[in-house]
Structure P
Amino acid sequence: MSSGPEKTAIEPRQIEGTLLTPDGWLRGIVRFSERILVTEGEVVSAPVEGLPVVLPGFIDLHVHGGGGADIMSGCEAVTTAARMHARHGTTSLLATTVSAERAELERVFTEVGATIHERAAGSARVLGIHLEGPFINQAKLGAQPAALRLGTLEEILALHARAPIRIVTLAPELAGHLELIASLRKLGIVAQLGHSLGSYETGVAAMQAGARGYAHLFNAMTGLHHRAPGVVGAALAHAEYAEIIPDFLHVHPGAILAALRAIPKLYCVTDATAGAGMPDGSYRLGSQTVTKCGAGIRLADGTLAGSTLTMDDALRNLVSIGLALDDASRRVSTYPANYLDLDDRGRIAVDCWADLVVMTSTLELMNVFVEGENIDLADA
């Protein structure tokens, strides 16, 4: 499945190192222009000491902003955020909205649409939009603005006509939402559960209706209790996919390890906001002001309001809690691609987009390529 138009031809280039391919590690070379042309070399069991590690580019399906820019501010902000995240290895992403009135969402969708049709130089590819809210539960707002309403297929289709929606996060327990999930599935739009006060039984019913995953697992949803398993219990018992924020602030490392044992294709997102990549201070999250202090982003009342995480740190955090590098890599690249049914991203294989991350043996970034373009990492 192709994502994004071809651009002016890039002269072929070649990288030597230990490549992570769909079949495992390969000591050899990858040759590419906009797309991967050749991979060849010797099969090895692990990265080779002294050689760069070449991984598929990171794919982040939950990005509210970065570099001081908030996605809800529109076109220029989306490009700023996409450039900042590209400097940390993210080669494609979903621009993620927050709850707002319909007219405001329509404006944002129209502006974001321009960034989807034409990737700006130096930036990650914007694959589409993740509509997070306004179809969520008032009791599980998290940091979402309170501009909430029941979801309708009519509103989703009107927004989708302005810019492609790839994911809708909604609360399944709200009236009409199980039917809406079934309709989204028929349209090829991924429905996932989040910001929910639903029961275990409601979570299971939503998956049976066609919901595919869960937004920021553990956060803003009913937790696991042995007599009331909640939405978290439904995810751990039945989900193939769920997103998680591995900054060790939103979710304890032990909870991440538990989820990894239960959900085969648990994948990472940043849930990054405008403060990602920026100094401490005040930033925007939709209609709200949030404050960055250290690694945290919070509302005035102390509520966590997204993160400052970048995907290179997500990868390193997974490795730090014991995941093998190839497993960690799949959770920041291949599994997110699979979640969106993209077969030409998230893997190093011939004819896939040349989205590549080159790292040292200690997992420091050396180079990032987005659709063959060498990204300047100077400000990373």
Structure Q
Amino acid sequence: MSNFRFQIANCKVPILNLKFAILNITALLLLVVIVTGCGRKGSPVIPGSIAPETIAGLKAKPAPGKVSLTWTMPTKTTEGSRLKNLTTFIVQRGEVAEGTKPEDCSCTYRAIQTIDVESPSPAVIKEGKVYLDDVTVKNDTTYAYRVIAVNQYDRESRPGTPVVARPSVPPAAPTNLAAEADENQIRLSWQAPTTSEDGSPLTDLKGYNIYRSVAKGTEGGLINQQLLATTSFTDIGLESGKTYYYQVRAVDNLAQPWSESKPSSEIAASPEDRTPPMPPVTLIAVPTAKEVRLTWEPNREKDLAGYRVYRSTTPGQGYEPVTPATTAANSFVDTSVTPGNTYYYVVTAVDNSRRANESFRSEQATATIPQ
């Protein structure tokens, strides 16, 4: 292609060929775009700089002179992508009024510990969990905690819902735990402690928690929905004949996590079935020369053990058992009769509870033995 010249703003510019000119103009436009873009406000997003997700599973367990904190290591960013650049945890603490619920915490938080993920001491990181003991606390003071995760670009996670803990010297354990069984329920009572665990006078007792299990010597579950203010409790809705095991702990704070005493001694109790079966009905007595045949309608109770047959020679009174034990059948043949005598019979039903509850008597049936 032959060389030629053209004019731009009264200037003559040599061009070797048209293709070369187009390439140079394109490059110039690109440079202008890049320079213009660099002048925009704000910084470009660096790949991986998205903030970590909010800390989950934060828990605080109070003890004398310390609060043990645990939480789950975050694994994602706020956008849901995999978190690859976590570097630091910032543990913050503030003081709140006793009884404050975590969701109601409003206080000034201050950083009390910065944890390097690569070298976490004094914290411990194990199996995706972080463990830290805060030993800079005062007993009988209520604290709120929250934890913030930080990545290598100093992007911080949002602080999650705080947790509350109140370290203290716990009360001594309650004593003289007693249990009284009743129909589908057990009444418990105990004696309140008067000292703290270290023997000092107890001045901050707030109530009690009761724990129940179905196996001797095992840790039970908390059964009271609210902290108990009195030294008695009735556990209702239980299964008759089943054995339950109880322990009581004294508590010196108003909100979870509880600051509890050691457990009281364990006590076992079984609810008693005190409801007897219905009395048998339609008792019929058919005499012969040597015996009296008795029949009645069978009872429908699921816990029925059997029946007892009673006889008297005086109507309405003086009944004596003629069955050596309960009979499972809804019939009985009385062979110990004397010709010419008149006998009066009643029948009762008995259940299979430990109390062997017996029903009221059936209607009386009469039989006269022929001469």
Structure R
Amino acid sequence: MSRIVLVGAGHTHIELARRTADFVAAGHEIVLINPFRSHPYSGMGPGLLAGTYSLADVMLPAAALVEQKGGRFVAGSVSGLDPERNRIELEGGETIGYDSVSFNLGSEPVGDTSGDHVYPVKPISTLALLRQAIERRSLEAATIRVAVIGGGPGGVELAANSAHLLDALRVADPRIDLFTSDNPLAGVRGAREAYVERRLLAAGVRIHRGRRAKPAEVDADFVLLAPGIRPPAVTRRLGLPLSDDGGIVIDRFLRSTAYPNVFAVGDCATYADGPLDRVGVYAVRMQSLLAHNLLQRSGSSGGNDLALKPFTATHKYLAGFNLGFGLGLLYRGRWTLRGRAAFALKDRIDRGFMRRYHDAVRR
């Protein structure tokens, strides 16, 4: 029996966890390592801040999926890797051997996240703590000042949903400032950017373009950090080839370019044939491919590399934003949907994604 270890319970690995029984039936042991038994789904994070979703709504049942299907869950965080000896090192000193290993570690925000009033966009569970802090302050103060640093997709969603939350709490004197570069808001252009800007202004968000603010420089009760994301720092302790920003460099079969039994997907990986946008849609598209390649690579005879399937990146994908107040923006190629219909469709997609995994546990 070969041992396949999944490190992290992100968009790709959560599907492999659901398919644990398939791996067990093929004669493999599945081990999932993740800090917590449940894992937050980032696509619903902004709605968590606004109160549209509860914390329970956005949590994926990672441990239950694996354990109910015959696998093993290990609560912990990886601190290092010995790829020559096929051993994973965990914080606390435990080591776990593997025949094949896959990393789906997500990402972390760029920059300094220290400070009692500073809340980074990741981990997503931080947004639940932020909402609670804002709710407590709303009981004590008529004025609440929120600053969002970063005008990319994450920053725009946080600013819009902060406005939604303050409106729902009936804060008498809300103030929300969005500090962004001169790049297009949320990374979109033309009519799409114009719509995003109109919605932010209508929600009372003040947009400060061309200013790279630091948390200590802004006058705010709460500072939300969304200046961009990068692979987590732990990737630099794995002994694997990395890109300049710390991503594990992978080939078209999703394997490390140096070790054919080490795979990586999602935000912690960098595609050697050309960087992909760090968006969840690619991680979801890699689900079936990673499952197939792990099964082939972990065969009893060491696997047949000729049977591996390559990943083909397509650049048109459905993307969009939750702009608070039941409004959104969705687009793919030249197609665009905005307003309540866009949020309703995004909400339906997100809830359907979550239901797939919760239903698997209930069976």
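FYI, it's all coordinate maths here, none of it is from the lab. Predicted model only: the values in this text are computed from it and were never measured. Cβ atoms are built from the backbone, for glycine too; each structure is taken alone.
25.8 is what came out when mean count of other Cβ atoms within 10 Å over residues 166-173 was calculated for one structure; which of P, Q, R is it? Derived from P, not from the others.
One of P, Q, R was used to calculate distance in nm of label points 7 Å out along Cα→Cβ at positions 142 and 286, giving 1.1; which? Answer for the origin of the read-out: P. Thinking of P, Q, R, which structure, once P(r) over Cα pairs in 20 Å bins from 0, in percent is computed, gives back 29, 55, 15, 0? Corresponding structure: R.
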